[in-house]
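Chemist: There are structures below to look over.
Each value in this text was obtained by applying a stated rule to the coordinates, not by laboratory testing. Bear in mind that the values here come from a model prediction, so they are computed numbers and not experimental data. Cβ atoms are built from the backbone, for glycine too; each structure is taken alone.
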Structure 1
Amino acid sequence: MAFPPSFIDELVQRNPIEDVVGQYVNLKRSGANMFGLCPFHGEKTASFSVSPDKGIYYCFGCHKGGGVINFQMEVEGMSYPDAVRALAKRAGMTVPEDEEYQSRYKQQERLWALHKEAARYFHSQLYAPIGQAALQYALGRGMSKSILTTFGVGYAPESWDGLVKAMRAKGYTDQELKDSGLVTVSQKNGNLFDRFRDRLMFPIIDVRGNVIAFGGRTLKNDKDTAKYLNSPESMIFNKRKNLFGLNLAKKSKENALILVEGNIDVVALHQYGFDNAVASLGTSLTDEQAALITRYAEQVILIYDGDQAGQNATKRAIPILEKAGLQVKVLQLRDAKDPDEFLKKFGADKFKLLLEESSNRVEYQLNAIRRKYDIGIDDQRVKYLQESADLISTLPSAVQREVYAGRVAETAKISMETMSMEIKRAIKRRQAMDKKKQEAIDLAPAKALQPKSRTIRYDNMKSAMAEECVIALALRDPALLDLADDLEPETFSAPLLSNIYGQLRRRHKMGLEVSLAVLEELTSDEASHAASITQRQEGPVSEQAFLDCIRTIRAEHQASRITSEDDLLAYQNKLKKSKGMKA
């Protein structure tokens with residue numbers, strides 16, 4: 001039975017993989033992932049990994065893997081339809097028939113239109129008599145009427161159903177209002193009332209220009225009222241995959257994005273001429289947001305609040321951004337808690353100087369290490385030196401290593417020679433680990449690159465490796481699929497990879513979730529191999545690498561169609577032309 005994609009999306013969302021797997025495996029968190037003993041083979045060391053963010057599991061021992069549906073199939077020996085029904089029962093969902101569901105894309109179009117009308121309603125209320133206090137608040141915060149228009153800032157009146165009535169008058173149904181997340185439902189009588197009331201409203205707009213959600217800042221000085229309130233996630237809004245202000249910042253001539261915490265900080269920065277500012281949406285920075293940034297900038301300047309929460313968020317964000325291939329700088333504000341306050345106190349010129357003086361991530365991290373230890377105590381000084389040496393050993397430039405080694409040595413009052421020796425030891429440890437990894441790669445001939453399962457074979461290894469790369473990059477940044485509009489699944493050499501790519505491409509065009517967790521009707525072996533692709537394909541998300549892989553796939557496909565001397569001659573002439581040579 002074919003299930004509606006929108007139903008599968010909801011099923012996966014309502015069955016978090018860590019919860020389902022946790023019924024069978026004792027999982028312990030380690031960083032972003034969770035680990036436990038594999039339920040599919042005997043082992044004493046935990047090699048079974050669950051990634052809640054990606055919605056997949058993978059065992060580094062027996063190489064089984066996949067999404068939550070595949071896990072249910074494997075652990076209970078169920079068919080795909082039976083596993084779906086079991087998970088639906090677990091989540092209290094009714095398994096639908098296809099005809100019961102409207103086209104998801106049409107639903108999305110209605111929600112986009114509804115949010116656009118809501119934005120117009122809020123903006124009009126800001127300039128109506130009812131919004132005078134909100135307008136004065138915004139102007140008092142230094143926002144000009146021009147910047148309010150640029151960001152579409154509005155006001156949600158302190159009424160229970162102002163938006164509900166306005167949207168009903170526009171022809172939107174109560175179900176559409178519920179789906180939008182802009183309303184809540186009374187538990188007593190089922191009536192709808194506005195989620196946002198007496199708040200300054202900031203539309204959240206995606207890079208395609210669609211209004212997908214809102215952020216509301218309260219105007220009350222009430223401790224019991226949340227200062228900021230964002231729309232809940234919906235069919236068109238995933239907070240992990242969007243950044244506030246990116247629809248404007250992507251047009252900036254700067255090659256860097258300024259990443260801050262709050263919507264008002266973004267608005268203030270744009271007003272003062274820093275049009276490359278964006279903010280995460282009330283969450284810690286995610287891999288998806290970092291991948292999104294790489295499409296528009298090569299460098300990120302982090303300016304999170306100076307409190308402990310802001311500093312912790314900075315530490316978490318640095319490795320995520322660097323993993324995506326971005327250069328990271330950190331700006332620590334002085335005499336102000338956030339960019340909005342700094343700009344009001346000191347103006348744009350001083351902020352520009354502060355940007356130019358912002359420390360790179362190494363300086364920031366070394367300072368953070370220094371604050372952890374009391375170097376007046378010998379054993380803490382040793383820990384400070386060792387942790388600093390480990391960090392410095394990762395730097396690619398000998399000049400960088402020497403400069404930072406000198407700073408640490410001077411701080412800890414030891415000789416440069418001693419510090420250099422400690423860094424060399426750290427480098428040797430790292431090189432030994434890298435050597436083991438490289439040896440494993442070198443011992444993997446084409447035969448070893450074949451999928452672990454004997455039921456899956458690659459006939460064209462060169463094309464298959466490029467196909468795996470396209471899939472892995474698309475999973476990390478689905479927007480790359482916009483560059484592959486004319487790459488048909490039939491061009492792929494491996495049937496399984498063609499199937500996976502086809503599903504991902506179709507889902508992206510429909511605006512559905514793009515992840516391994518929602519792929520339909522893969523066998524256990526196929527799901528495990530798909531999960532293994534994400535484990536092997538790591539490193540920064542690169543648009544150029546994506547395009548290079550597409551070219552390889554096309555070239556190999558064209559070469560595979562050569563069946564005569566005429567075909568070969570035509571192919572050689574095409575290659576010469578593509579290289580700028582005269583045929």
Structure 2
Amino acid sequence: MAVSPVVVSINRAGEAVARRIADQLGVPLHGREGRTDTPDVTFANALDHIRDLFAAGHGVIGVCASGILIRAVAPLLSDKRAEPPVLSVSDDGAVVVPLLGGHRGANRLARQIADGLGGVAAVTTAGDVALGVALDAPPAGYRLANPEDAKDAMASILAGAGVRQSGVPLFDLVDDPDGQVEIAVTEAPLDGGPARLVFHPQAHVLGVGCARNADRAELWELVQSVLAEAGIAPGCIAAVGTLDLKADEPAVLALAARLNVPLRLFSAAELEAEASRLATPSEVVFAEVGCHGVSEGAALALSGPEGGLTVAKRKTGAATCALAQAPGPIPDAAGLPGRPRGRVSLVGIGPGQAAWRTPEASRMVAQADELVGYGLYIDLLGPLAAGKPRRDFPLGGEEARCRHALEEAAKGRNVALICSGDAGIYAMGALVFELLDRSPEAGGVSDAARRVEVVSAPGVSALQAAAARAGAPLGHDFCAISLSDLLTPREDILRRIRAAAAGDFVIAFYNPVSMRRRTLLAEARDILLEARPGETPVLLASSLGRTEEKLVYRRLDALEVDEVDMLTVVLIGSSQSRLAQMGEGPRMYTPRGYARRIDGDLSTPD
């Protein structure tokens with residue numbers, strides 16, 4: 001799903017202008033809670049919210065002072081070619097200032113907004129000011145082959161070097177036959193440099209096929225030979241297509257990644273619909289996969305009914321490749337035929353506080369076509385989930401939600417499976433991989449679901465959040481044990497507690513109690529008291545990172561089950577852990593042994 005810009009208003013003074021911009025662009029208006037009247041989405045903290053939107057890849061149009069936007073996104077700035085647009089608009093709409101994202105359309109967006117408001121776009125980018133163009137941001141459907149040279153080329157032009165253009169004129173520049181900088185638009189491979197920027201029209205598509213686990217180098221060499229035969233540069237390729245059975249084929253995935261183009265998948269029936277246009281139909285292929293040609297069929301399907309083959313099927317021992325040309329440059333990958341490879345993003349959102357959610361997790365949520373998870377966890381995403389299709393599952397529906405996510409991804413969708421904490425720690429990550437690993441007879445998922453991509457964003461787990469609030473209780477060896485006996489036999493849990501007690505680990509108890517299970521925590525306390533002092537510090541941390549957060553310290557021998565609920569993580573110190581009274585209050589820590597090293601007791605550094 002494409003990530004659209006968002007208009008942000010922080011007070012009533014600018015809300016009317018913000019609404020005009022949102023309506024003009026057809027995008028949502030996010031407004032400060034209690035300080036705006038009719039936003040589509042509300043937020044509590046402007047800096048956190050703007051930072052979260054930017055991290056998720058949303059362009060941000062803030063009707064507010066520029067300084068607010070700058071302070072919000074400054075910690076996240078890294079790559080100007082990848083950062084989304086950030087624009088500041090005055091409360092009266094008179095001035096629109098693109099602050100970031102000139103390489104991602106910010107200047108064009110500023111002019112569009114200014115035209116709609118009757119204001120002025122205060123564009124400061126040198127190329128846009130002097131020439132009215134950004135040479136490193138070509139029109140949709142064209143690719144700059146040597147972006148690393150754009151800065152030097154632009155500097156030369158601004159210093160007075162003329163521009164000579166060859167091929168289709170992409171930019172509104174005066175053509176000087178004697179110009180020192182060349183703007184070349186060509187399908188052919190052409191070396192670029194500071195004095196020559198090479199742009200390729202992306203009007204060609206590749207169809208490929210290969211044997212299972214074919215060598216990546218073999219397929220790449222075949223593609224190179226096909227492009228060389230046609231005299232086509234790799235930058236002219238707009239997409240790679242293949243049979244859906246190859247959705248997880250490493251060689252095909254590596255090819256699309258190397259070309260930096262989308263992969264599109266087609267069913268055998270969709271490829272067979274191209275049979276009348278194939279140059280080399282094969283009965284053998286039809287018998288194997290249900291269509292008369294994979295590479296040619298995929299190339300033709302991608303190029304559309306008005307496209308045609310440029311190079312018919314070429315093959316090696318394990319791979320095939322065909323090249324087709326569309327009627328013109330393909331401007332938008334979202335409009336390509338076929339479907340993308342599906343993805344399940346395992347998103348750990350931390351304890352729920354936006355500031356503790358990683359930028360990668362926010363980005364995965366923003367890019368998702370659907371959010372899946374326990375309803376409370378999705379609700380904790382707040383504005384980031386607003387307007388997103390979602391599928392809520394109750395507690396106890398863990399396998400159903402993982403299965404749903406995988407099967408929806410099998411249809412080519414990007415599904416975010418939302419988990420609290422870290423998705424791989426007592427959450428859905430392991431169950432997703434278990435379902436993928438099971439055979440169909442053992443209750444596994446469909447073959448199509450097995451071919452989806454699964455990625456994971458790490459999150460702040462409850463034990464990390466509790467430790468950060470406490471001080472440094474995990475400063476030495478520690479372990480985590482779930483006291484839930486729903487899926488783990490009770491005796492196994494007790495055995496692990498005894499082992500942790502014998503090893504003198506700091507222990508984080510997850511799922512310490514439930515409505516029906518009230519005795520395991522008491523048994524764990526009694527086992528630990530056999531191995532460590534009664535004054536061992538214990539932290540009861542509830543609702544971490546939320547407004548109702550609560551921290552309670554106890555001695556191990558004073559730990560009472562009734563003080564603990566399902567939202568509590570219990571951190572029990574080792575025999576070496578300490579609870580120190582400091583200016584900010586009690587601080588729990590576990591020394592690692594530096595004092596002994598200083599005293600000369602340790603001879604070997606780690």
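Chemist: If helix-only ellipticity at 222 nm (-39500 (n - 2.57) for each DSSP H run of 4 or more, over all residues; to 500) comes out at -15500 when worked out from the coordinates, which of 1, 2 was used? List each step's numbers first, then the result.
Modeler: On the way: 1: -15500; 2: -8500.
Traced to structure 1.
Chemist: 27.0, 81 is what came out when Rg and Dmax of the Cα atoms in Å was calculated for one structure; which of 1, 2 is it? Numbers along the way, then the final one.
Modeler: On the way: 1: 27.0, 81; 2: 29.3, 90.
Here the read-out was taken from 1.
Chemist: The value 42, 27, 13 for semi-axes √(5λ) of the Cα gyration tensor in Å, for residues 340-475 alone was derived from one model only; which of 1, 2 is it?
Modeler: Derived from 1, not from the others.
Chemist: Out of 1, 2, which has the highest value for mean count of other Cβ atoms within 10 Å over residues 292-299?
Modeler: 2
Chemist: Give the label, chosen from 1, 2, of the structure having the highest value of FRET efficiency 1/(1 + (r/R0)^6) of positions 44 and 124 (r between Cβ atoms, R0 = 30 Å, to 0.05).
Modeler: Details: 1: 0.00; 2: 0.40.
The structure with the largest value is 2.
Chemist: Still on this model: When distance in nm of label points 7 Å out along Cα→Cβ at positions 4 and 260 is calculated for each of the structures 1, 2, which structure yields the highest value? Write out the running numbers ahead of the final one.
Modeler: Details: 1: 4.2; 2: 2.8.
Looking at the calculated values, the largest one is 1.
Chemist: If you don't mind, another one. Assuming 7.0 is distance in nm of label points 7 Å out along Cα→Cβ at positions 204 and 556 as calculated from a single structure, say which of 1, 2 it is. The partial results should precede the final answer.
Modeler: Details: 1: 3.9; 2: 7.0.
The structure behind it is 2.
Chemist: When distance in nm of label points 7 Å out along Cα→Cβ at positions 108 and 244 is compared over structures 1, 2, which one is greatest? Don't skip to the answer; put the middle values down first.
Modeler: Values: 1: 2.4; 2: 3.3.
Greatest value across 1, 2: structure 2.
Chemist: Figure out for me which of the structures 1, 2 the number -1.04 belongs to, where log10 I(q)/I(0) by the Debye sum over Cα atoms at q = 0.20 Å⁻¹, for residues 268-403 alone was derived from the coordinates.
Modeler: For log10 I(q)/I(0) by the Debye sum over Cα atoms at q = 0.20 Å⁻¹, for residues 268-403 alone, the value -1.04 is produced by structure 2.
Chemist: With distance in nm of label points 7 Å out along Cα→Cβ at positions 76 and 492 derived from the coordinates and found to be 2.8, which of 1, 2 does the value describe?
Modeler: Details: 1: 2.8; 2: 4.0.
Comparing all candidates, it corresponds to 1.
Chemist: Give the label, chosen from 1, 2, of the structure having the highest value of relative contact order in percent (Cα under 8 Å, 6 or more apart). Mind showing how you got there, number by number?
Modeler: Values: 1: 12; 2: 9.
Across 1, 2, relative contact order in percent (Cα under 8 Å, 6 or more apart) peaks for 1.
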